[in-house]
Structure I
Amino acid sequence: MLETLIEPLQYSFMQRSLIEAIIVGVICAVVGSYLMVQRLALLGDAISHSVLPGLAVAFLLNINIYIGAFIAGLTSTILINLIRTRSQIKEDAAMGIVFSAFFAFGITLITVIQKDNKIDLNHFLFGNILGVTFEDIRDTFMIAIVVLLVTIALYKELLFYTFDKLGAQAVGLPVNLLDLGLTILIGLTIVASLKAVGVILVLSLLITPAATAYLLVNRLHQVMILGVGIGVLSSISGMYLSYFYNLPSGPAIVLVASGLFVFAFLFSPSQGIFTHPASNSHQSFFLKELKQLMRSHK
């Protein structure tokens, strides 16, 4: 058993990949806790899809792709807020418009770049954690330090803002700055996770560990701590599955995280389908309403 665990660590690419996976698992769970509690999963999806043109432009300009991705994500957020505040279009519709446009623009740019340069940029879509370098780990670690320090420094303010935005505004907290700060944290986390799971799968790593923890504990700091454990476990387990069964690494990590969520959803002590008695009453209530609906159509 011990030899099986040690075997992948003999290779330097696996060592780098595991370090990257652990860092990403930590920051995704921390930031994802705020996203999940505020019901802003679609915002994470919007930003993750919107970074794609930034990656392509950064490649064309020969600059750090993290910088291009972050600028594109921040720009998309500004556009979403502009559409929401200057029109009657709701926030979810604005997100859908912006992230689909950015994503389409990014795919177009990548297609053009590949024609001229004969390179493969598809790993930005699905992740390429096995190809991370020490420079990638350094950049990801620096982003993680910034995200964690800001989260710790502003924990009380973000906690108040997360659960009672109007109350936070009433007591004088700068809610607009907190909103911008949280958006920046989301953008940084997504940028840091690109090499691990890619644009398409990053939302799952942001939301699923935090959602799993939310089924098991109640307080935000508990959700963060347990979510970090679930995120790290998913990342490490996914990497080992990828190594031993020749699976794509990013999807393997996400599948492990999704499997843990399903297990918590079924067996959570307070909310599980099989363990919480109230679930039966909800099902019977649903069946009762369905019968009434069928009778009304007779």
Structure II
Amino acid sequence: MKILIVCSKTNGNIAPFITEQVESLRASGMELDYFFIEQKGIKGYLQSLSLLKQAIKTFEPEVIHAHYGLSGLLANLQRRVPVVTTYHGSDINDPRVKRYSNIAIRLSHYNIFVSQRLADAIRHKKRFSVIPCGVDMSLFYPIEKQVARESVGWELEGNYIVFSGNPEDKVKNFNLAKHAVSLLPKTQLIPLVDFTREEVNLLLNAADVALMTSFTEGSPQFIKEAMACNCPIVSTDVGDVVSLTANLAGCFIASHKQADIANKLQAAIEFSHSGKRTEGRKKIKQAGIDLTTIALRIKAIFQLTINP
């Protein structure tokens, strides 16, 4: 089975959850190639159509798998090859982009939403499934906290909180995180910027808490990767975080109020300092959110698309 992946490539970077999913699909015996959209804005996407048609002619895919709504819209401007589109969050949560995603949803042969909340936000749905992106369990795994701290050079008795992303991304709501942490004594906040995936694994194992204060999300990889490392979590109610962390000791859902975030962080720090870690990894496995299981589900959708 030949699948063409259509996705954006900004400043030479592809979202890790896309490349990891592609590699897991390759491991299942599929042949995949990429078509990258490097122009920005709706006009930039539309200008890629002739190049996409050439890529289709050269590679001859049986299915196109587009990631994000704008990519799905572009992929559906050709009608030769059936399109499966995955919606990751910003393409539904941002009203400016959602209107284009709605068109992609109507045109696509099959749609994948990474969380039920995203699916519920859409009125017009064709054939669809809710399938989150999987976690690379071989890349994100538990390491003894003391060993991880020694590896990253942190004080063994300090309070460390890892933040979910780039402070410049307004959706991540870094100011709330910064102000909440300022209410706690001797606590350091470390945003995940310019770290390798291997370094992120070490940081999540070394941290007392993984913190997410976002306004909106789809199915945040940060939370699932923290769970795979058994790291305690404090998060606002975004995406599928509530269902992911339900009944997990050491994981807390907070409002967007500084005092509530600070109180939940303090509880998570105390949990961590007592020598405990969560059972997040066990729950990821039970929920079937590992890369291999997710790849099999997506492969089945491709087969259904080819042979309805």
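All of the numbers you see were taken from the coordinates with simple rules; none came from a lab. Since the structure is predicted, the reported quantities are computational estimates derived from the model, not experimental observations. Cβ atoms are built from the backbone, for glycine too; each structure is taken alone.
Comparing structures I, II by mean projected area of the Cα convex hull in nm², which one has the largest value?
I
I, II: which one has distance in nm of label points 7 Å out along Cα→Cβ at positions 53 and 77, as calculated, at 1.0?
This figure was derived from II.
Thinking of I, II, which structure, once helix-only ellipticity at 222 nm (-39500 (n - 2.57) for each DSSP H run of 4 or more, over all residues; to 500) is computed, gives back -12500?
The read-out was computed on structure II.
Compare mean count of other Cβ atoms within 10 Å over residues 45-52 across structures I, II and report the one with the greatest value.
The structure with the largest value is I.
Here distance in nm of label points 7 Å out along Cα→Cβ at positions 13 and 93 has been calculated and equals 1.7, so which of I, II was it run on?
II
Comparing mean projected area of the Cα convex hull in nm², for residues 101-148 alone across structures I, II, which is largest?
II
Comparing structures I, II by relative contact order in percent (Cα under 8 Å, 6 or more apart), which one has the largest value?
Working: I: 26; II: 16.
Going through I, II one by one, relative contact order in percent (Cα under 8 Å, 6 or more apart) peaks for structure I.
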